[in-house]
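Heads up, there are several structures right after this.
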Structure I
Amino acid sequence: MKTLSFGQPMGGIIQEAHVVPDLKAAALQWSRTLGIGPFFIFDHFPLFDAQYRGQPAEFDVSLALAFSGNMCFELIQQNNDAPSVYREVVAKRGYGFHHWAIATDDFDKSLRDYGAEGYDLALYGVAGVGARAAYMDTYDALGGMIELIEMTPKTEEFFGLLHEAAINWDGKDPLRTL
């Protein structure tokens, strides 16, 4: 199995994500309490061709991403009231854990495989680096969703930059913007 440049295996979990009511406050708390950082803030993260449960989506989210060791942690704040995978989980149990992200080098096959297991496609979109992402609704089976992230060279480079920033992080400047 191929190991990605930031230390996680292709096909394995590369990220854990949580929905929070206040992104910057949560990132500062996680940084202080858990020593995770630095967090890179992406206000109004663009997701192109977004579809929520098969319909065009209009939600607006901001993200904070940081590494601890080889694992990426993502904090998500939804900025509007549009229907979304994030609002679904918050309505079920409140803020907190939302999903694991899995790196895939064969996005279409991964999508088919999870679909064949009976998991519905809850969200689809294309990130700014051109990589596709999809949330499979594994909530009832696993207590959270699975996000499939298409691992292209640009995607791996992006995660690699975040990982590199965390390696020798001295705890200063915990919130940053790329």
Structure II
Amino acid sequence: MYVIESYVDGVATIVNDVENYRCPFRAETLEAAGAIVVSLNRPVLMVELAGYRLDFETRGLTTAGGLSIKTDRESQAQLNSAFTTLKYGLIPDTDWKGGNDWEVVNLDQIEPIAKLVAAHVRACFRGERLTQRAIAAAVTVEDIDSINIAKTFGAAYAVAFAEVMQPAGA
């Protein structure tokens, strides 16, 4: 993260040890220097957030019954294709390779899996969107420093996932 190393006579020295970055900036006040730090850190956090979401989205899921489900992009597409062909009656069943083993599945068996993965992907993007809004809303160095991507993303993910997966009437 970029931080103010010093502020003297209208010049803020801003550093980032990870990037091996050190640069003086003219800033009329310490608050103005803080605004520079916020503007430098926003894109860094956005990139970190996008990577976090992609990793979270594609690392896979495990059902309550122990079935391991791959959620990489290719597996999502294959699941969607299998669900669609079963839903529209193009085929009666299909061989399906979960993360654990092969199974022959029909629409009734694959629909809960498709719903789980769809809810997961939806929740991942909701988590990213709401976390991105928090990053964009940061005004002060304290605001930026208080952003915990995993925590903010996780809270938004949990709500969005529950909206889809919560049993009816619960």
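Rule-based calculations on the coordinates, nothing more; no lab input. Small disclaimer: the values here were computed from a predicted structure and weren't measured. Cβ atoms are built from the backbone, for glycine too; each structure is taken alone.
From I, II, which structure was mean count of other Cβ atoms within 10 Å over residues 74-81 = 17.5 calculated on?
For mean count of other Cβ atoms within 10 Å over residues 74-81, the value 17.5 is produced by structure I.
Identify the structure, out of I, II, from whose coordinates relative contact order in percent (Cα under 8 Å, 6 or more apart) was calculated to give 30.
Comparing all candidates, it corresponds to I.
From which structure (I, II) was Cα Rg over 2.2 N^0.38 Å calculated, if the value obtained is 1.46?
II
Quick check for you: by mean count of other Cβ atoms within 10 Å over residues 130-137, which of I, II is greatest?
I
Which structure, out of I, II, was distance in nm of label points 7 Å out along Cα→Cβ at positions 2 and 66 derived from, given a value of 5.2?
II
I have -20000 for helix-only ellipticity at 222 nm (-39500 (n - 2.57) for each DSSP H run of 4 or more, over all residues; to 500), calculated from one of the structures I, II. Which structure is it?
II
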